[in-house]
1. If distance in nm of label points 7 Å out along Cα→Cβ at positions 26 and 186 is calculated from each of I, II, which structure is the one that comes out at 1.3?
2. Matching task: 0.7 is the computed value of distance in nm of label points 7 Å out along Cα→Cβ at positions 50 and 114. Pick the structure from I, II.
3. If Rg and Dmax of the Cα atoms in Å, for residues 90-129 alone is calculated from each of I, II, which structure is the one that comes out at 10.0, 29?
4. Quick check for you: by Cα Rg over 2.2 N^0.38 Å, for residues 82-193 alone, which of I, II is greatest?
5. For distance in nm of label points 7 Å out along Cα→Cβ at positions 18 and 178, which of the structures I, II scores highest?
6. Kindly point out which one of I, II the value -11000 was derived from, the read-out being helix-only ellipticity at 222 nm (-39500 (n - 2.57) for each DSSP H run of 4 or more, over all residues; to 500).
7. One of I, II was used to compute relative contact order in percent (Cα under 8 Å, 6 or more apart), and the result was 31. Which label is that?
Structure I
Amino acid sequence: MGTDLKLKAADGHELDAYRAEPDGPARGGIVIIQEIFGVNDDIRETVDNFAKEGYVAIAPALFDRHERDAVLEFNEDGMAKGRALKGALDWDDVVKDVDAAIAQIDGVGKIGVVGFCMGGSVAWFAAARSSVQAAVCYYGGDILSNSGEAPKCPVMFHWGAEDAGIPLDGVHNVEADHPDIPSFIYEGAGHGFSCSRRGSYHKEAAGQAMGRTLEFLTANIG
């Protein structure tokens, strides 16, 4: 139901994006931020699902600065390559690319950002550095070392209690630094628990987290 298109960031970099429209009037806009596996079928389906909820949704291809069309498998090789691509990113450049996606859907109403894995961290940076009205961060590991960012909009956190890559002590430190931010830890859930295509998918936690996400977006976006 969506469309592939091109975006241009403020520094002239061109990147791909996937956008989907709601059937009726838009409630607002949502920028969906990818995991380390690229703008793959799962992210496209997520964009489509948010469009079904009434939002204009768009996912920018954040790896395009280093490798075009980087869509990786959910396996060890894909994870290793995704981590390498993520490691090559500059967060300031990533925010420029998010801003390009925001600009592309400007005019649809208030705009929020929802990110998963790497994208959860990017959503955190966008909350502090971009013109979004809400941010939802799913298991963003780099939030722990960047807790000093000062969000300018309402934020929500989702974490897996069994996430081997994000220690709960670090999560609790973030919660202590930002006691006003709703933060949910899901027992029995690991990293990537919201992605139905991953072995770590946790149906109950994913459903509960998405329900909370949609309520949060309704309250802050429309």
Structure II
Amino acid sequence: MDSIKKYVAEFIGTFVLVAFACGTATVLGCSTTEVNAAYFLTALAFGLVIVAMAYSVGNVSGCHINPAVSIAMLITRKMDIKDFIGYIIAQCIGGIVGAAVIGAFAGWDCSFGANGLFQGDIVKSLIIEVILTFVFVFAIMGVTSKPEFSNVAGLVIGLTLTLVHIFGIHFTGTSVNPARSLASAVFAGGDALKNVWVFIVGPLIGGVLASMVWMFLEPKKK
């Protein structure tokens, strides 16, 4: 039953992330080529969702709502393979339902906040996503490493996600989250769906690297 509760929490968290954050990008018309209010409000929306979910479902599932975070937790042995698989399934389904809500209200021909290749270049886009996700997951590993950080962890993680979006939207629209990218691409179709693997592989590599570097740098417990 506890595992089911965790999966439901991950479903809800990822649903809210896609519906509200990708939804914000959609309704405001956030562009990767024009830095305006929509650009910054979209970045802020992603961060605010994480803050809200961290302090609501965080005590249930840890509020991963992102396969890149879950794979980092698996590597650092903070979760087992059974829960890892359950989390990924819940996150992907939650994201897809969230994207469906966007389509229902904004129209099925909207952008769904889908990611796109930077300058049409797969390699550049992969590298960008690896770097962005590394920074995001590395911050998570650090701020969740000590119980005394728990009161501010959600805020720090949310602000970090805002930061990587402010920098990254211009390049790829910022994924750092395979579930979020898959959900948007399923409904956006076209090039978004064709290239979605970049926004699945890149963040997963970034999450793996962040966890490995953190394990190397983590202060030894006395």
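A short reminder: the numbers here are calculations on the coordinates, not readings from a lab. Bear in mind that the values here come from a model prediction, so they are computed numbers and not experimental data. Cβ atoms are built from the backbone, for glycine too; each structure is taken alone.
1. It was calculated from structure II.
2. It must be structure I, since only it matches.
3. I
4. II
5. I
6. Considering all the candidates, the number was obtained from I.
7. The read-out comes from structure II.
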